[in-house]
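Presented below are the structures under discussion, each in the form of structure tokens.
Just so you know, all these numbers are worked out from the coordinates, no wet-lab data involved. Note that the structure is a prediction, hence the values are computed from the model and not measured. Cβ atoms are built from the backbone, for glycine too; each structure is taken alone.
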Structure I
Amino acid sequence: MTSDRCLYCDRPLVLSRYDQPDKLTLDHIIPKALGGTGHGVSDPNVALSCLACNSAKANRTASEAMALGLIPTTERAIAAEHAALKHLGHSVDIIRKEPS
């Protein structure tokens, strides 16, 4: 999913060498720790996000971070999470229940 705005807060993104809140970052919508994969914005599990939202979301799914109020709840982010789960072919609930 590509855009010049953050998937979560819709902030315009900038390229920067500094840790600005609106710095462009790549986010795994379903985190790698939960079985998410992807390498680039053409992958359904990877999205552009600002540094502030990506840091706040951390190792959570988008819906978990939204439920905690850490990132804004948007239809665009919910649709992106559903597309990522469909692409990955499994649910986060199944991943969380698997033994480590």
Structure II
Amino acid sequence: MSSYDRVFVEVMPAARAMIAKKLISSYGYSQKSAAEKLGITQPAVSQYKRELRGSKTVIFSEHSELAVQVNDIAKKIAGGEVTMSDVVAELFDLCRVVYEKGKE
């Protein structure tokens, strides 16, 4: 799988899963409110929680700075510091970093 494919097939769903889980476990969000903040559906969040989707989180254990970035995104969402477009921009920035690391 190319680095580009890996970003959109594995990394983006894994990042959304980690953010959704963090919003629910650390910030008391419901699945519905976490989904709204991420621009996804509540069933998607349910699947993330049960690790039926977005389970390819190994990239985050290999690169701890990416896990920190994911936690920062969740914190900003919980603090009301970001808009939906900000969340999308931060996720794309995270994916760009992963893509660049894949080219190394």
Checklist entry - Which of I, II yields 2.5 for distance in nm of label points 7 Å out along Cα→Cβ at positions 27 and 43, as computed? => result II
Checklist entry - Where does the value 29 come from, among I, II, when relative contact order in percent (Cα under 8 Å, 6 or more apart) is the thing being computed? => result I
Checklist outcome for this item: Calculated from one of I, II, mean count of other Cβ atoms within 10 Å over residues 59-66 reads 19.1, and the structure in question is I
Checklist entry - -9000 is what came out when helix-only ellipticity at 222 nm (-39500 (n - 2.57) for each DSSP H run of 4 or more, over all residues; to 500) was calculated for one structure; which of I, II is it? => result I
Next on the checklist: Quick check on the output: 0.7 is distance in nm of label points 7 Å out along Cα→Cβ at positions 19 and 51, derived from one of I, II. Which one produced it?
Outcome noted: I
Checklist entry - When you work out distance in nm of label points 7 Å out along Cα→Cβ at positions 11 and 67 for each of the structures I, II, which one comes out largest? => result I
